[in-house]
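Here, each number is a calculation from the coordinates, and none is a lab measurement. Computed from a prediction, not measured in an experiment: that's the story for all the values here. Cβ atoms are built from the backbone, for glycine too; each structure is taken alone.
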Structure 1
Amino acid sequence: MKYPVLFYAKALAMAVAEAGKSDAVAKNFLALVRRNGDGRYLPKIVRESERLMRKQHGVREITVASARGLKQPPRALLKNFAKPEDEVYGVIMPELVAGVKIMVDGEAQFDGSLKGKIDRMFKNI
């Protein structure tokens, strides 16, 4: 890898902030990354760049993970917690078995899943 993911992500975030979302910016950035031989890191670069841009604008990414589909939209479940500008997603993760796990900006904030409870129980033994 010629440059670390964070360097690429900062460059992409700055380019988008200056020029806006344009095809030229995307094509030029993609060409640069491929020319440096770092094309396989593009998904990580884009995710990190999105995180940096959200942080600049004070927007949080909130993910509500459940073992099965939710009866209510994720935003409705978090009406007292999520701000209007926050990006709220619902994800199905069968490995949770039951319950929900709420993550803010990719970090676990609340783990009320059965899997989490079992993991904590065995960790204390």
Structure 2
Amino acid sequence: MVKRAVVFIQEQGEAKAYAEFSRKGGQFHDRDLYITVLGLDGKVLAHGQRADFVGQNLIDAKDPDGKLFIKERSDLALHHASFWQRYKFSNPTTQRVEAKDMYCERLGETNVCGGVYGS
């Protein structure tokens, strides 16, 4: 889904792509699977589950274990074109905080990410 999202941004442009990623029920939203796009500065540009996050800078956001997961994601992007990250986040399907494995690809000054919940 992340690779499709990167192509979608390149073909459709940021404005159209980010709106589509943030639209529940859209082609990049499937149960607990969705796309997020963040600037390397921590600003949320698109979020498939939490539209209220769009426009916010979450660089100091911590998961329930105190991990600065957005800062870590930005740091990882500075050294890797693509990477996996693990942290905890609220699963929209179960409404419980669960481990989440997030796959991200750097695109310019952004991280395009999608993750899966579980173990």
| field | Highest-scoring label, criterion being distance in nm of label points 7 Å out along Cα→Cβ at positions 36 and 52, among 1, 2 | value | 2
| query | If helix-only ellipticity at 222 nm (-39500 (n - 2.57) for each DSSP H run of 4 or more, over all residues; to 500) is computed to be -7500, which of 1, 2 is the source? | reply | 2
| A value of -0.46, -0.89, -1.08 was computed for log10 I(q)/I(0) by the Debye sum over Cα atoms at q = 0.10, 0.16, 0.21 Å⁻¹; which of 1, 2 is the source structure? | 1
